[in-house]
Structure I
Amino acid sequence: MARYEIGNIVVGCVTGIENYGIFVSLNEYYSGLIHISEISSKYVKDINNYVEIGETIRVKIIDKDDDTYHLKLSIKDIDYRINKKRRGKIEETPNGFETLSIKLEDWIDEKYNEIKDDLDEDSKD
């Protein structure tokens, strides 16, 4: 991935925030961490004042490990805000997975009967 070279500014999605930094996903392979020291030249009291989970931001690559597909990232001294969200938080329904468990048996029976009917038709030919 030539695009992910040290010094490049790329776009990623904030996937996690800890007191020591920001986790960013760049694609299905590469992810990285913006250490708290790479957020601002000023004192960072609360990382949540800089980004939100699900926010799409620009990041600068300051180091990379091609074996683990892990990048060290920075937003210090760059215009990192894009002001759009790529991924939203998944909202759980009031019933949670209960809906799936209620319908699962019906779906299995439907598929079983469909396969059985297809096999019966094939055996008639």
Structure II
Amino acid sequence: MKENIEGFLRSLISASKTSRIKELRIIEKTKSVLKARLYFSEDIFVQIYVNVKRPKKSYALVINDTRIFGKDFIFGAWHAHPFKAPLMHDDSVKSKKPVTIEEFVEEAVFILSENLGII
């Protein structure tokens, strides 16, 4: 089944219902592109970028304008930017596993609460 922006938007809305998310902001939405942010606070958010034509997906946990964790789907494969080394590209078997928006937000919540004690 071909992915579409409306499906990603539904996933974002579902992910935004967690009690930890304060606001969902749609930055850009076209037939093929969706860019949005799920805010925990003004300086802490998950940014989601999807381009269904390319296809490309980028999910990032951002604190003070710096990505601290991320997962990307580029050139037909997933890779991660690990929490402990967000500039690194982790191409391990675990990092190549696809992730949904909801799963990424769950992992972001875990990092913020368990690893950093922020939320």
Structure III
Amino acid sequence: MKYVTFEDMNVWKNAMEVATLVFNLTTNLPRSEDYGLTSQLRRSALSVSANIAEGYGRESNMDKIRFYVISRGSAFETKSHLIYGEKVNYFENEKIHTLNYKIDNVIFELNKIIKTLKP
């Protein structure tokens, strides 16, 4: 018998894909950004999937909602970092457009889950 886990959630899979793409995107940033943009961007991107997983493991709907809202906030933070990186010419417009599209889909999915769980 297979148990359903957070890893089966499409929103988690999509968030993990974003985190992986962000990691790969930031590998060529200047060393001077290691403790700046590189770190901030990777942490915010990974926080999206991590908070989805944590929310999944919570018992009450209110707890779940809280972590899904935090996850959504991290998604917006990631978008902001990507926009900054594009503005200072670290990232190509096309790559950022694709990533932001994927992040928007994660936000859309989180909004649906949050709405479903609200009393």
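Just so you know, all these numbers are worked out from the coordinates, no wet-lab data involved. This structure is a prediction, so every number in the text was calculated from the model and none was measured. Cβ atoms are built from the backbone, for glycine too; each structure is taken alone.
Name the one structure among I, II, III that helix-only ellipticity at 222 nm (-39500 (n - 2.57) for each DSSP H run of 4 or more, over all residues; to 500) of -5500 was derived from.
Computing helix-only ellipticity at 222 nm (-39500 (n - 2.57) for each DSSP H run of 4 or more, over all residues; to 500) on every structure in I, II, III gives -5500 only for II.
Taking FRET efficiency 1/(1 + (r/R0)^6) of positions 53 and 109 (r between Cβ atoms, R0 = 35 Å, to 0.05) as the criterion, the highest value among I, II, III goes to III. Among candidates I, II, III, the computation of mean count of other Cβ atoms within 10 Å over residues 29-36 that gave 11.4 used structure III.
Out of I, II, III, choose the structure whose coordinates give relative contact order in percent (Cα under 8 Å, 6 or more apart) equal to 29 when calculated. Label of the source structure: III.
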